[in-house]
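Take a look at these structures.
All of the numbers you see were taken from the coordinates with simple rules; none came from a lab. Nothing here was measured: the structure is a model prediction, and the numbers come from that model. Cβ atoms are built from the backbone, for glycine too; each structure is taken alone.
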Structure I
């Protein structure tokens, strides 16, 4: 059966590309109210396409942009597939080599690519899955598993309607596990399943001192300078080995398994090339860990912004009345973002000298997400991906956060497998976004293999 499905995908490549181009032409920019109708148009296009395949699909309106929900019915494991149809704004438009919503194939040194806004993030990605489903319906008349599809229209604008929608429709959407396509491969020949995502907690705070800015000639010396207080506190957050000094910060951090570590070492990650691309040459994180471990499996403390006093042209000899900073922490394992935020505040307040106070503009945090890689569906999917690509699929980490995965755990009680075919040079969120044609075509074949394997 699988060979027939793969042959159907190969035979239908030109039509599949035209369908993707039709979706890419829709200017579904979610963050700009001017494109509200375009987002509805994209949702309706997907509903019509899914219904034409054999799904029961509908547009679900929200207080923001619509959701698209589709059900296949059938037997086998119940799988929820998630993607998003909205895209980032195209600014700065002058840096695009062609109109961003006029998709086209383009030859590059690395092969043929699809050039358009949303080609990789996330329309091309979600259509790889839909094309695999189309092939199953064409050849077999049904899917090999019970599939529910959820396509969001606000991912690029903070997903304000998502959590209410998940809560209200939990019974309908809950499945054995989810498949999330908004991710990528390790390299053009090496597929990956992302199995760990770092959490995030951040703090935006201001240290207050005098009632107004002071002349440094008149007050320098006896008057406390909040800039000096701020930089001393920030400098004390990490030691010379790159470790964070906050009490309890490493509670819940567990080392990666030897099996995962061996997989990562086999990737031959070149830290010199990685840093060299951005004009750097020396790893600056925890000295006891490799750069890849630092990105995927270790927590961090980052000072994202500092300001206070006069910062304009020329010079102004002033002691500022206040100094501010933004600090964030990437979290791993079972680190508790609430406790870490509390530990940071305790540290800051205990270091304040007399005549200084502090105020906060708190941001909501979230813990890390860790997937059960020893679960059978993870090893099954990994083998299915490996069968399609030149190199074996790897279990990879991700230095950033993908909120939908945590939302599925919290509100639907299920884990996710993150499988996508984007590449690091796809220029998502930037001018001249692209999606490799091989990612689109072999991505659809990969999903067919994964669905076939999971159903068995």
Structure II
């Protein structure tokens, strides 16, 4: 059988009814036999377009060839030469719109399951022993990284490999950022995040926890102690609709809800003393990955019904198709072309319902998405007792306290060159959600890699000259 005729290997999963009773990982991973069969589908193209689709430039054909040859240690080495967090990316990155979307095999059939193979190799390496990463001789340069999320961990690891001394300042009591507080255990086990963080620390990176930049330290203060500074605090501040009733009991932001469940272990109450309120009829507003995570989490915590309410159609949903499929299988309902205009409550201040209007789609806007309009006279009420707002996030302004000369947009994001990560402030770089708003893990990692390369190049010049960035606003 030729490589083109080999079928794509399906991912084993927990049964949809069984997994509603636990927070164990849904996707169970490939067996060694399945990984071998899937890797053998790779054509080893002369021009591997799959690499072009990867934001961090993983050498995909090379790590798959080593996997085919049975040399898993070499496969892991190749993989980690470009990707510092492969076990995470193999689980949560949207490969279907990136590396797999540009796979030659996908032109006539199913693309190579690159993400699943990335996960397999990374998991094998985690079980059989971490690789010894090569490091350049010490340069004497010191860099402060603000935020231990995917962008901060990536830039820190790359700079440490290049011989620079790196300290990460993390505001929370555990490193990982959105990987730790935002993505549920059933999608990304925290043991996987912990292992990836240990790898970064093994490169010599120091992580200072409970260190809130903007309170304990300021950007200006850190710049007096470090040669360079990277802002990677993400976008953790919730966005609200500004409609009546948002202050009622039973209304949560998705960030608050998921942080209590994931980081503070509310899903293991009373073992962990962090209870979280769960209604019987829950509405989640929005249709991105955060919304789907919130909906699936609410079902696992005991909600009888969960409705994802989205103002556009299913075709415009920003969530990964795989996560939507999992949500449907678990019982999540989807209410499209509808949006709330008010949240209703009782005399005690608790949510009792939601007033919505029907929407219609119009032309494609400047952001590439169709504009939606409310339909006159289409109001209707939904009976719900809990509402989770998952309509986006923005950077927390606290990090910008005493950060003189740092240019920001009207949305609160930092203005930075998309190629180099340079900001308007000399010796300050930025990347990830703090510059783009809420985006994907892998895009934040890509920004971290590009900034690390520029920081390293800047330090290695005998007489560094700061060039004003040319940002894309």
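Odds and ends about this structure:
- Here FRET efficiency 1/(1 + (r/R0)^6) of positions 248 and 392 (r between Cβ atoms, R0 = 30 Å, to 0.05) was derived from just one of the structures I, II, and that gives 0.90; the source is II.
- Mean count of other Cβ atoms within 10 Å over residues 160-167 - highest-scoring structure of I, II: II
- Parent structure of the calculated result -0.31, -0.94, -1.09, -1.22, given that log10 I(q)/I(0) by the Debye sum over Cα atoms at q = 0.06, 0.11, 0.12, 0.13 Å⁻¹ is the read-out and I, II the choices: I
- Comparing mean count of other Cβ atoms within 10 Å over residues 40-47 across structures I, II, the highest figure is found for I.
- With distance in nm of label points 7 Å out along Cα→Cβ at positions 96 and 128 derived as 3.0, matching label from I, II: II
- Origin of the value 1.9, where distance in nm of label points 7 Å out along Cα→Cβ at positions 368 and 400 was derived from one of I, II: I
- With distance in nm of label points 7 Å out along Cα→Cβ at positions 16 and 384 derived as 1.5, matching label from I, II: I
- Computed 15 for relative contact order in percent (Cα under 8 Å, 6 or more apart) - originating structure among I, II: II
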